[in-house]
1. For which of the structures I, II does the calculation of helix-only ellipticity at 222 nm (-39500 (n - 2.57) for each DSSP H run of 4 or more, over all residues; to 500) return -7500?
2. Give the label, chosen from I, II, of the structure having the highest value of distance in nm of label points 7 Å out along Cα→Cβ at positions 39 and 95.
3. Given 0.96 as the derived value for Cα Rg over 2.2 N^0.38 Å, which of the supplied structures I, II does it correspond to?
4. If P(r) over Cα pairs in 5 Å bins from 0, in percent, for residues 23-70 alone is calculated from each of I, II, which structure is the one that comes out at 5, 19, 24, 20, 15, 11, 5, 1?
Structure I
């Protein structure tokens, strides 16, 4: 079992969930949440314990997001193809992915994770440079990962729902 499968199950990403998550509105609004989470963490300086409210709302939004939008009419958007590739990547234990796609996604996920660690450190310590650097590195890793998933989707035969 791929290590990402429990995460997909927690977000209720079954076949219908993946189809809905392939909507570009779903993908791009999820991408927009990371700086908002950082801002919510920093907001504890201005609003104290009330900062937990925007943090909680953003976490709920992340969980609901794959189910908020209808399946897209077309799957030609870059982010839609990336989501479909991510679905194939998750299924890699049952349907092997081509050799050129077996290593880099792990490294890119680690890069995004390292950025997230730096981001969390910056938010907790209220340090702007680690916050910004972590945000940039996390986005670099995630966007590059999505781009690899587009390539994987293309190499494995295009559309799949």
Structure II
């Protein structure tokens, strides 16, 4: 499982890393890592939209130096059509995300907290939008292990 998560970790890096991320553990479908001054829980989707043009992931990040805690982030499997909404569905709940062409986030810290609470209790999570060609983009994630990975990342960055 760790080998499957590592390529997604490379995509998450905003700047070139000088060392490999430190594994905090792999918890079923999710992993937790520390990379410099940030920590994150991350997973690849169980099912990805057909003809994906990049490796998608879901992550919950902690950056103590930036004052960020529990920020959700999604890398989409296909570039999003301008103007298309990005919807996150966790079991019976729906959340509208803010998005750029290839990434999506919760609109504010309150929504981050609501999404995390739903992730902790949920079984399945789906991110949906339309691609630049109009095709439905649907990336599906299992949530088994998400709560433990999120907690591991939070504890690691609280030290």
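1. Value -7500 for helix-only ellipticity at 222 nm (-39500 (n - 2.57) for each DSSP H run of 4 or more, over all residues; to 500) corresponds to II out of I, II.
2. I
3. Details: I: 1.09; II: 0.96.
Going through each structure in turn, the value belongs to II.
4. It was calculated from structure II.
Since every read-out is calculated from the coordinates, none of them should be taken as a lab result. All values reported here derive from a predicted model rather than from experimental measurement. Cβ atoms are built from the backbone, for glycine too; each structure is taken alone.
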